[in-house]
Every structure is written in C-alpha cells, then in structure tokens.
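Read-outs throughout are calculated quantities, based only on the coordinates presented, and are distinct from any laboratory measurement. From a predicted model like this one, the values you see are computed outputs, not experimental measurements. Cβ atoms are built from the backbone, for glycine too; each structure is taken alone.
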Structure I
Amino acid sequence: MNGRTLEGETMIIKVRHTNHGETTTRRFKIDRHIKLDELKNKMCERFNINYEKGIKLFYFDEDNDHVIVSFEDELTLALESNKVPIFEIVDKPKIVDRECIYPQVPKGDPGDCVKILVESQYLTLANAMRKDTEAWGTYIYSNDSDIVKVLVHSEKMGLADDPPPYDVIVTLRLLPGNLKYIGTTNRGVTTLNYGPYDLSFIVENVRIVPV
C-alpha cells in the first residue's frame, strides 16, 4: 500500500529527535485520524520530553524539504504521504543555548536557541538592501543568511532610512539543514535559492532594547 503499513485505522510513522547533537529515531503506530496535540503528546512520551515546555513538529515531504506542522490540515497532508511519513520534533527549551552579536553567524545544533544582539546602527533599510550580504530561503533560512535581511523578509521588523533609538535581540531556533531553500521577494528584500545546506534557522522572537 504505497509503502505504508496499515492495519484498519492505524499506520506506521517514523520520528526523529535530536538532543545535544545525538539523534534518536523511532517507528511506531498511530491512529490515521490522530489530532495534532495528541500526536505531539505521544511523541513526547516516546522521547521522554516534557510536553509542557513545548515542541515544534516538522516532516520531510516528497522533495525532502523540512516542513513545519502547526495546524490540523498540515498534519493531514503529512500523513497522506505516499511513503512512511518521517517526522522530526524539535524542543523549545526556555534556556538560551548560545549568544552572539551581529554580524556573527549563529552556530549550534538543531534545536538550540540562539540570541543575537543587533545594534541600532545596523537596523536600517540600506543595510537590509546591501548587495554584499545575502539570505537563502523563505521562513526557514540557511544559518549563514544575513539576519537583518531576514528580519525584513520574514516581516519580523520594518526598517527605515535612519537607525532607530534601540537595539534588538533576535531569538533564533536552529533546525536541521534542507536539501533545498526557495528564495522569494518580500518587503523589497529578495532571498535566494540554495541547497543543500547543513543547518537552518527560523526567527522566533524579536525584543526591543532601548539605547
């Protein structure tokens, strides 16, 4: 049955979880019509993760792209895969694993939380439009992407010609790399296609720090 093992209303899925650089993979059966919260809870039980601190759920689609699952319809698409669906869970710990100052490139392992201080002098439209910096991807970016470009492109910040009276602390969540990053144009910033690459990030939060 298209590589999927079914017994009545059950199916087999494969789930990966990386903790401190070590990846564990499990296979188990679930109800084909399982709800998203129920699935997350089941995964947390299998990997001994504290559900209260939260997880992010992704799956690998037919192009082997790393696709986030946040809504019930997205889960339905993942479970309709023509092979055994492969999911990945990423912890959302409250602690900060690493810190750096822009323009340093965020480093770490998938699942790490990285905070980057971006000083006011860099928070200008001209800096976001610079020709000597690049960003790759849309929503999920390669970790060598320019943070200021990403802030504008992802609609996390709007910038003006003059520096604002504040710095920002950007919280990134590091994710596994993608085979392919798709570039788009948004808010006047164009990101590029690329891939494969071994580490990605998403922007989780931007906090203003008055100066």
Structure II
Amino acid sequence: MMKYILGIAALLFFSCGNKEDILLPKADRTIVKEVMDLSPIYIFFRVNGKDTLAEVNRKNSISTTNWILNIDKRLPLRLVIPEVMKLQEKRRGDSAHKNEAAQNYYSYADSIGKNLAFIPFTNVHYKMVKPKAEVIVFFDKSNKIWVNGLMIKNDKFKNFINEFIDKKSENYQFCFSEDLSFGNYIQYEIYLQSLKINNGQEFIN
C-alpha cells in the first residue's frame, strides 16, 4: 500500500511501512490546483559516496491516468531530465493503452497558498544537446539569464521577451544548464508559462 502526504516543503512517501521524503520545489503561485484520476511517480534524491543519484519509483503508474511526477528539488537537471524523457517515451509509445486526454504534471508546493500544486509538461519535448536558433535564452546554474551570450537581469527579462521575441515563430529556444537544480527549473517553468512563450522544445546542456 502506498500513500503520500504533503507538508509545505516535503512530500512524505509511505511504502511497505517505510517512510521516505521528497523535498518539493516551491513557488508563489498555483498553475493547476487539482488533478483527478492520477498516478504518482517519484524521483528520489540519493547519495552514494560522493555521487548524487536519481532513483525512480513508478510502481503505481497506470498508462491511462494523469501522471504526477514528484521530484526532489535538490536533483540537477542532468539526472532528472533523462529519467523524465524515458517516462515520456514510454507514455507516447504505449499505443495499446493510450488515453489521449491523459496529461503529465510536475508537482510543487505553493508557499503562499500553502497547497500542493501542479504544472503540466505533456507537450514539452526535451533534448540533451545545444540548441540552434536565432535567439537562445540560457538559464545557468547560478540563476542568471543569458540571451545570445548577453546577461539579462531577471527583472528586465519580461520586457525583453515582449520587445524582441516573436511568440508565434520558432526563432528562439530555451536552454537550461544541466547543473541547474530541479527546484529552480520549476520556478522558471512557472514564470515562462505565465508569459505564454514556451514553444514546446527545451534543451538541457
């Protein structure tokens, strides 16, 4: 039997009498507050000597339901995204048990509303390579934003996007440092969705 309970900063996972926790990303707003008909999937933060590892538990995943990925915010994208890509490939390739309405979500904690929240990523296609585009927006591991090698202050980024990027074209790509933490990545994802500028592809490098 499995169940999970939300604290504002951690998800407690109970399986076969053992308790484990996942430190969830935090943000100041809710994108989606409730998801019905779901299957939880967990990606745990593990340490083996000097190595950081991502351990996936998808024992309760059902292909026809909405998938909720509960991922520890401390994990770097270089460990998280390859596992997410494997899950996406399995989902997209399982034609025998496909539910076109089923979605994929990341979970996080809304620190203002003090509730569990979700952000969809069903239509995001990840690539573990450098992007090629007229405009490349790069989010580095130190939470700095670079556009074609020029650093843009976070509080100026929205104005830059509105002025220089054609949201209807594919002349821009978003690239995230492979060493960026998953927690900071989710904060950027929420911000980008609020600007309505995600073009469906994201690069990790």
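Quick rundown of the values:
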| item | result |
| --- | --- |
| Structure (I, II) behind the derived value 12.9 of mean count of other Cβ atoms within 10 Å over residues 24-31 | I |
| Entry that produces 1.10 once Cα Rg over 2.2 N^0.38 Å, for residues 136-191 alone is calculated, selected from I, II | II |
| For 43 (percent of Cα pairs over 25 Å apart, calculated) the corresponding structure among I, II | I |
| Parent structure of the calculated result 22, given that relative contact order in percent (Cα under 8 Å, 6 or more apart) is the read-out and I, II the choices | II |
| Among I, II, structure where distance in nm of label points 7 Å out along Cα→Cβ at positions 160 and 176 as derived comes to 4.4 | I |
| Cα extents along the principal axes in Å, for residues 40-127 alone from the coordinates reads 42, 33, 26; which among I, II | II |
| When distance in nm of label points 7 Å out along Cα→Cβ at positions 48 and 104 is computed for each of I, II, the largest belongs to | I |
| Which entry (I, II) yields the derived value -4000 for helix-only ellipticity at 222 nm (-39500 (n - 2.57) for each DSSP H run of 4 or more, over all residues; to 500) | I |
